[in-house]
Structure 1
């Protein structure tokens, strides 16, 4: 069996003396793994940095068995562009680690995340823009994997305006004015998560990271007894320090 696809590098691990078991998110076949002969060598290893986009082919006897990757070319090299931008490198690590941890091998539904992830990574040179896009990317991750938040209308009144908070129990938006008795137990809902053109308040980025982080931990990873990748907390800490 053989197939060819565009793929986003998620990471890899050594196999033998110079082999590399490469993990990727493909455009049409979801998360896949394959053996790259000589992939851990000093000459080849830079092209397999997480966040790079490559064109590759997979060859194997059965789809459920580990096959071999032949990488035709690196179409987008990202990590090397941000060697002097630690926040951007942390974002690449967080995104690829979350995808590695959340996506099942061979689940083609994961391919829905290929284009938005590549688009986000291509925006990392926009330092004033990408932190809010990262929060929206996490919302998209939750939605694509069946854990999306309902931010369209108030869970109490059904109104679709004036939404200010999110319930940690249901993941549904509410108007704080209609939930005065327990508003302190709700997550603030930053306006930019509803409207990308909304002005960014001083606490909005931090509140958005708290909101998405809670549901990533509780729903995405907690339900399968996994912990959120440490790389996610690493980028959150950098973004909080930068916002101060």
Structure 2
């Protein structure tokens, strides 16, 4: 089993203000799968993504990637784990404004022992002719492509996507989702994507539906659609 999520519990606040956000999450994700974490706001999906990413610590339970368990790691080991295994794509692009597009992507390459070729990736992203521009000279969709490039250049085992199309219009959202799907097929990265958009479950190999801190459904998608076929 590639990614194992076992007994994850997490709360915020204490006393009367205590909120139990995750109430015992168990799931397994195979290598190379696109997994969609689906649920309404407040269901716990972003908290779970942050725990998988080693950004947040659970109260109990553990995450294991290829047999490496996060609960056994000190802070230094956890930093190495994030560098070695994970690429992050957020709703906000978080690009460095005074670096050009190629340089922004190369920032990710410095974190990897085995980075992808930056020029080949720029071409896959449709950004090669824009590589010398600054982020503020690009559209929102092009900035999100750059952020995806920065994550994927590391050649990560797992690509963590937190509402990656949340700030984009419909057509640009479909372009970005197709790019994520294409990169999954091309490089074999496992994709874990948080969304509240129900339509996106149809592009996934695995769907984990969260509600009120628990898994409501966890299933493999037998009738996966291409991104072009999605409608919302």
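Say we calculate distance in nm of label points 7 Å out along Cα→Cβ at positions 96 and 176 for every structure; which of 1, 2 gives the highest result? Write out the running numbers ahead of the final one.
Working: 1: 3.9; 2: 2.2.
By distance in nm of label points 7 Å out along Cα→Cβ at positions 96 and 176, the leading structure of 1, 2 is 1.
Which one of 1, 2 has mean count of other Cβ atoms within 10 Å over residues 24-31, as calculated from the coordinates, equal to 21.1?
On the way: 1: 21.1; 2: 16.6.
Clearly, the read-out refers to 1.
Looking at FRET efficiency 1/(1 + (r/R0)^6) of positions 128 and 144 (r between Cβ atoms, R0 = 30 Å, to 0.05), point out which structure of 1, 2 has the largest value. Could you put the intermediate results ahead of the total?
Working: 1: 0.70; 2: 0.95.
Looking at the calculated values, the largest one is 2.
Figure out for me which of the structures 1, 2 the number -0.27, -0.43, -1.24 belongs to, where log10 I(q)/I(0) by the Debye sum over Cα atoms at q = 0.07, 0.09, 0.17 Å⁻¹ was derived from the coordinates.
Value -0.27, -0.43, -1.24 for log10 I(q)/I(0) by the Debye sum over Cα atoms at q = 0.07, 0.09, 0.17 Å⁻¹ corresponds to 1 out of 1, 2.
Compare relative contact order in percent (Cα under 8 Å, 6 or more apart) across structures 1, 2 and report the one with the greatest value.
Values: 1: 16; 2: 28.
Largest one: structure 2.
For mean count of other Cβ atoms within 10 Å over residues 72-79, which structure out of 1, 2 has the highest calculated value? Could you put the intermediate results ahead of the total?
On the way: 1: 14.8; 2: 11.0.
Evaluating mean count of other Cβ atoms within 10 Å over residues 72-79 on every structure, the highest lands on 1.
Which of 1, 2 yields 3, 13, 22, 20, 16, 14, 9, 3, 0 for P(r) over Cα pairs in 5 Å bins from 0, in percent, for residues 40-111 alone, as computed? Each step should come with its number before you reach the end.
Details: 1: 3, 13, 17, 24, 24, 13, 5, 2, 0; 2: 3, 13, 22, 20, 16, 14, 9, 3, 0.
Matching structure: 2.
Match the computed value 5.3 of distance in nm of label points 7 Å out along Cα→Cβ at positions 48 and 184 to one of the structures 1, 2, and report its label.
Working: 1: 5.3; 2: 1.6.
Comparing all candidates, it corresponds to 1.
Bear in mind that the values in this text are calculations on the coordinates, not laboratory data. Note that the coordinates shown come from a computational prediction; the quantities given were computed from them, not determined experimentally. Cβ atoms are built from the backbone, for glycine too; each structure is taken alone.
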